[in-house]
Structure 1
Amino acid sequence: MSKILISLLGLLIFSCQIFESDRGNVVSTDIDNFWTAYDSVVQEKDSLRQIDFINSLYIEKGSAGLKAIMEVRNYTARQYVEMINNYPKFLQSIRPNTLRSKSIAKELNQGIEGLAAIYPHLKPAKIYFTIGCMRTNGTTRDSLVLVGSELAMADRETDISEFEGRSKEWLETFFGTDPIEDLVLLTVHEYVHTQQNPIPEELLYKVLYEGVAEFVSVQAMGMPSATPAIGFGKNNPAVREKFEKEMFYERTYDWLWSNSPNEFGIRDLGYYVGYAIAEKHYEKADDKQEAIRELIELDYSKPREIDVFIDQTGYFSRTIDEIREEDMSSRPRVLQIREFRNKATDVDPNIDRITVEFSERLNAYNTGVDYSDLGEKHFPKTESRSWSADSLSWTMNVELDPDKHYKFWITSNFRTENNVPLLPYLIEFETKAE
């Protein structure tokens, strides 16, 4: 039997295993349950009874997908009630679209078949249509694709008159793209995430993780990306230049998953950066299917290998090491702790302050401390915190215990007047026994 015939037979068997909606690959029962609960909530004035309705008619009857999206986005019954009470016009306007979830199942299966055609190693995943509290239009948990239908199934006719400020601005832009028309593309994007290795912590690798999913989904569907950041980035070289300056900053929200304002006026530009890297790799490859496999199977637990991979695409103006070295030399840093030497094992427990001295003036406004891997028990008790008059140091008034190990972070939320973040600094010391 020829290799081509074997491949086609394998794809057919795979399709029969995971693409038939009547076998439950696409689950939309949460949509019906939500609207049943909604109809009861809007007829009840007592808030506790409203929460009871959401719990009994929606959450407790929920699918594995609903439970997963609630955990991923920290949704609660009270938040659902608040959404229903605060945005009734919005919800009524989105209702007809969400009820189309059953009819969209066939299109979704065709999209996943397209993904299997370019990535034959595709593993099964299950797609759940849910109603969330407006914090994601799509995400994943293990092998579950979780669609937040209240956002993903909106269109330009959806009523957003009850929203205000930045939220309304973002919804107006997002809904103006008719996201329901790109629902299959979104779902394929999230399906790709179920095939990837775990998402990394560092911003550079996060944008690659997201960009790969977007690029692969576009290839699978044979259509352009619906994400505004992709088209904008392609026509604005300044996006790459800006990212090169900030790729080692710890502020993910400036580039991903946030309405945080930026100079370009477009959110989630990190998607474009990752997309462009993936596209460069694909364009250089002779074997396109192998290039797709390499993109999906990148191992983000091996950052040095990822750096080499990115360098080989030639997307950035310099190597990752060169950009990292410049970042390290240009950012403010902690020079010392005034009261004792960092990592000392004989610190006097009667010291009542910890003063951190910086290499340059900071903005005397933004601050940040965080627990280390040892947790809250190894963070000192603090009474007050203050800046020096010249903004070159910052003091924590503390109460230390004898014979104790302390370990905590001074974070990059400290920053200069020009918004350049401090290099994170780990403070660790032990106090003497009395």
Structure 2
Amino acid sequence: MTLIKSISGIRGTIGGPCGENLTPADIVKFTAAYVRFLSEGKSGKLKIVVGRDARISGEMVDRLVEGTLLGCGADVVNLGLCTTPGTELAVTAYGADGGIIITASHNPRQWNALKLLNRRGEFLDDREGKRVLALADDPRFEFPPVDALGRVIERSSFSERHIDRVLALPAVDVEAVRARRFKVAVDAVNSVGGTVIPELLRRMGAEVVELNCEPTGEFAHNPEPLPQNLTGISREVVRCGADLGVVVDPDVDRLCFVCENGEMFGEEYTLVAVADYVLSLTPGNTVSNLSSTRALADVTAARGGSYAASAVGEVNVVAKMKETGAVIGGEGNGGVIYPECHYGRDALVGTALFLTHLAKRGGTASQLRDSYPAYYISKNKIELTPDIDVDALLARMKEKYASQRVNDIDGVKIDFPAEWVHLRKSNTEPIIRIYSESRDKASADALAARIMDDIRALV
């Protein structure tokens, strides 16, 4: 069982000892610390938005969070079941001071988390997150008296407003999609995506086949949208003759597609395809993290733009997008960030843009996938003993490959002419994660094996 405290919030498994798991006491402690953080330098009552995914512990955590916020004197807008991007949008829509998303994203059913937002509906940055963690460890906090308690301003769904916002984007062409009369199968892993993705698709004129769209929180399969977990939707797409399969994770910030033949479009290529379409309308720059496919850089260059890489993590991608004025960005895990809507990974935005792209381009999803550069990413790790200085080891790897293009903003990424490898240390265990990309699986695996041999030789 685990409790992980990070700059963007706190996540862990439900139950067990305080301080070692995500228990009621820990939920109250970190929620109160978040209120204290938002209160610094601000006068008057706070307004905080709360939304949750459908996992079975969500209602319990939601009640604790809401009660703690009220007890700390903050007013609350409770959205109930709401996607992560919907909660982000609601923060600015309600003019709130911040927001708490109750979700453990792609983690299994026993996990939950508090994800913390600033007044822009974006995740806290490093400095802000560290301040919340410091306040959580400071027992000096005086709760307000009864006359200063917060109140629930509103309880309402934000789903329709989220869908309206997406369909109003100039780059989303509902009529073009409607004319194609797509049949789309949806796997929402029995979480909150089942309440919004089918409705979005129907409003775009698609016929929808629902799979695991009842928001019970009883995940029908491992909720991380990886190929090995998506055999059901793959079979369903072929069985029902769908043009496309749409898959989201429990909080709907990750998105992947299944082609009409049942094959994976590729989670890495969700952003590539959407970016290609956006760049065709609005030439400009793109951003993804260091562990994402090179195909995005290729597509960006072909459209006359510049590509930049950020450290891993949504907050880092967003910072780099703002720095470079990127028109589209995200992460290779199926996370699409489109600033025209908001600075957050949003599967609704990604779905609407992808369908518009497919409708206007013509042809099938598999033909669209074949039009992009073919790369394969191999994900590996090497275990080390606790006494090894991982930072020193990575520094030596950087020196060894100094003749190549090396980026060390997040571990060490070595860019070879036709492939790359990214080495990152784990923050929780003595391992180095090794992601490599090349033109095919054999080459990517061979590159990873060569780098792992180099590391072993240096230990």
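Every read-out reported here was derived from the displayed coordinates using simple, explicitly stated rules and does not represent laboratory data. Quick caveat, the model's predicted, so the values are computed rather than measured. Cβ atoms are built from the backbone, for glycine too; each structure is taken alone.
With distance in nm of label points 7 Å out along Cα→Cβ at positions 156 and 348 computed per structure, which member of 1, 2 shows the largest figure? Let's see the in-between values first.
Values: 1: 7.1; 2: 1.4.
Going through 1, 2 one by one, distance in nm of label points 7 Å out along Cα→Cβ at positions 156 and 348 peaks for structure 1.
Assuming 1.5 is distance in nm of label points 7 Å out along Cα→Cβ at positions 92 and 340 as calculated from a single structure, say which of 1, 2 it is.
Working: 1: 6.4; 2: 1.5.
This value belongs to structure 2.
Could you tell me which structure in 1, 2 was used to calculate percent of Cα pairs over 38 Å apart as 24? Walk me through the numbers on the way to the answer.
Numbers: 1: 36; 2: 24.
Only structure 2 yields this read-out.
Taking mean count of other Cβ atoms within 10 Å over residues 36-43 as the quantity of interest, name the structure among 1, 2 where it is greatest. Write out the running numbers ahead of the final one.
Details: 1: 17.0; 2: 13.1.
Max of mean count of other Cβ atoms within 10 Å over residues 36-43: 1.
Here Rg and Dmax of the Cα atoms in Å, for residues 180-403 alone was calculated and came to 22.0, 67; which of the structures 1, 2 was it taken from? Before the final figure, lay out each step's value.
Working: 1: 22.0, 67; 2: 18.4, 60.
It must be structure 1, since only it matches.
1, 2: which one has helix-only ellipticity at 222 nm (-39500 (n - 2.57) for each DSSP H run of 4 or more, over all residues; to 500), as calculated, at -14000?
Details: 1: -14000; 2: -11500.
Corresponding structure: 1.
So if we calculate distance in nm of label points 7 Å out along Cα→Cβ at positions 148 and 316 for every structure here (1, 2), which label has the highest result? Before the final figure, lay out each step's value.
Values: 1: 3.0; 2: 4.0.
Sorting by distance in nm of label points 7 Å out along Cα→Cβ at positions 148 and 316 in descending order puts 2 first.
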